[in-house]
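Asker: Each structure below appears as structure tokens.
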Structure I
Amino acid sequence: MSEDIYKIRVNLSRLADVRPHDVELRELSPYVMPGKLEMILGGLIWRAEELARNAFDLLMKKDFVTSAIITRALMETAGCLVLIHNLVNKSIEKGLSASFDSKINKLLFGSILWEDLDKPIHVNDMLREVQKVIPDYFDVHYASLSEYAHPNWLGTFGAYGTTHKEETAVSFSDHGASAERQHGTILGRLSGTIVLCLGYHEMVREMMGDFVKSVDIFYAVRPEI
């Protein structure tokens, strides 16, 4: 077992361990915002664990296209966690703003299907938040995985085909001619994104106490809200 594979297995266990189960929201605060934050964090970390686990299982089976697409979805999940961290950190450092609840509602209840719900925050806005933290890294890797998500070369012939120039023929298999390269590429992105999800989830969890204080201060000076 390679060191990278071992690290992923360890971090998959960590993701499973930090998933919340029963959370009593009223114990956090008499106000709704900390509860909403707990709800979106819980949903995100459960999503991250499911995506990461299945992306890894499929990668080990050499189902590279599906693994890459799921890893791409995991990167979007990490982007959402980074966005939430930035929002919470700003609320603690500069004070809670009235727009915070609106943004949390978009993350928690946002949908493009139902007009009576808030419009969601676009995933590109989440990725831009990651770009601020990891310049010229995250967006490049996300773009490479998008090549698998679309029926481009990397997601079609590049994934399954092999050219035999001497025989002027091609052949197809479940992992094509570039299996080793694809495995390494996806493995690296998957491993890094799992670490990112764990790290930002942990940071937001550690900030929860200070965030509750900022919520209390916000409502103390605005009792009419």
Structure II
Amino acid sequence: MSDYILTRPYSKGFYNVINEDEQHIRISEGCPNKCSYCAESYENGVDPIYYEIPEIVRNKVIILDMNLIYKPRALEIINELGRIRVNNKIVYYELQCGIDWRYLTQELASALKRSHFVNIRLAWDYHYFDVYKIKDVINKLVYVGYDPKSIQVFIIGNWQISSIEFEQKLRTLAFWNVQVSDCWFDNQLSPNIRPINWSEEEVKEIRLLCREHNIMCRHNGIQVEKAQRGE
């Protein structure tokens, strides 16, 4: 894999949206993982594609890249973004699709924090046995100053991983005080989820558990809704 592809002009449309509060941008394409549930594909063999960083005009920027972290130029891009100011104020960035734990180094974690990346997410889509690798990434993020409960972990539901294994991941994340960002196979959105690999009862139960889990993390382990119901 080469470490440089000629930068293309910035793509417009969906990837270039600016409103009063925030700006959406895309800087690169490409992901090597070939996950069966993901539509990301290469347009140039196995090499990543880069776009010019557009003019940043808002202090909140949502980055729509599918997998920026794996790119050979990721550190360069993150550092460059961190130097930008709008109206002499810091710009805060969010990777909408999260970071790929397989490629996060301590240097990249430090760069993310230094460059004001917030709402950090990573995906734990496959089996529970990746637990130690996930914990290692969370440790890297906490080491540079991220609060564990400000980190979210994507877990895909209604897919090949059973609801039992999903719940096992939830229990572990609760022990770490890390939130879950539950997502659903076939791009379905709550609450309108059609059972595919799980039963309707399993979908409902996991949705409820995810809600309770995040409330508990945000309130330092207190199950607020259950306490209000007197449970």
Structure III
Amino acid sequence: MPLIRRPQPKQAASRSFEPSRSRVSSLDRLIFFSDGVHAIAITLLVLPITVPRVAEGDLGRALADNWREYFAYGLSFVVIGFYWLLHHRVFNFIVREDRVLVRLNLLLLACIAFLPFPTAVLGEYGSNWAAVSAYAASIAATGLVWSALWWWASSGRRLIDDTLTDGEIRSRQVDGILTPIVFAASIPVAQIDPGAAEIMWLALIPLGAAVQRYYARDSRG
């Protein structure tokens, strides 16, 4: 009786399905990890928003009374989203990493991951000067770390693409430093009038747009 041989799997075919670890650089892993931290932090912002426990007839008023929680959520969503977009945009031009960049990026992610806590405090005690000051200090610290990261990468074109112009480098420096300046300046204002400090934060949107238009013209010139 002839022996029946089972077909053996082709080694070449099996190897073709194995992921190539060499294709994922350490810089790619840094970016993937950073994206994950931003995504988790921005998701955690919604957890402190509470569902009112009231009669159905009072639900509308109870939801409206929670407006500070919605304000804190929306503000932090914009802030974290802004820093994620900035991270995404800048790391398109960072082509290599070193030990200092990795540590600064970890410090930045620590600041991002911490933001849901001062957000919850602001939503609960938004009219209190301490809550406003703590939130402003957290955002200012995040912006300062970001500015340090970009300064280290771009100084002397240490880690960035050589095609990036001087005007584009300055524009991204402004992106990073303008936010901590405004939030840090709002801290002493919060001691007197917390509402005025929060208005300063919102004024950052048109101010940032105006500065960016100026540097865009400067870059083209």
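Asker: I have 29, 12, 8 for semi-axes √(5λ) of the Cα gyration tensor in Å, for residues 80-143 alone, calculated from one of the structures I, II, III. Which structure is it?
Answerer: Values: I: 22, 19, 6; II: 26, 12, 8; III: 29, 12, 8.
So the calculation was done on III.
Asker: Sticking with this one: A value of 29 was derived for relative contact order in percent (Cα under 8 Å, 6 or more apart); which structure in I, II, III was it taken from? All intermediate terms of the calculation are to be shown ahead of the outcome.
Answerer: Details: I: 29; II: 13; III: 20.
Going through each structure in turn, the value belongs to I.
Asker: Ok, one more. Given a value of 18 for percent of Cα pairs over 34 Å apart, calculated from one of I, II, III, which structure does it belong to?
Answerer: Details: I: 24; II: 18; III: 31.
Matching structure: II.
Asker: Now for a different question. Among I, II, III, considering only distance in nm of label points 7 Å out along Cα→Cβ at positions 56 and 192, which has the greatest calculated value?
Answerer: Values: I: 1.9; II: 3.6; III: 5.0.
Across I, II, III, distance in nm of label points 7 Å out along Cα→Cβ at positions 56 and 192 peaks for III.
Every number here is computed from the coordinates shown, using simple stated rules; none is lab data. No experiment lies behind these values; they were computed from the predicted model shown. Cβ atoms are built from the backbone, for glycine too; each structure is taken alone.
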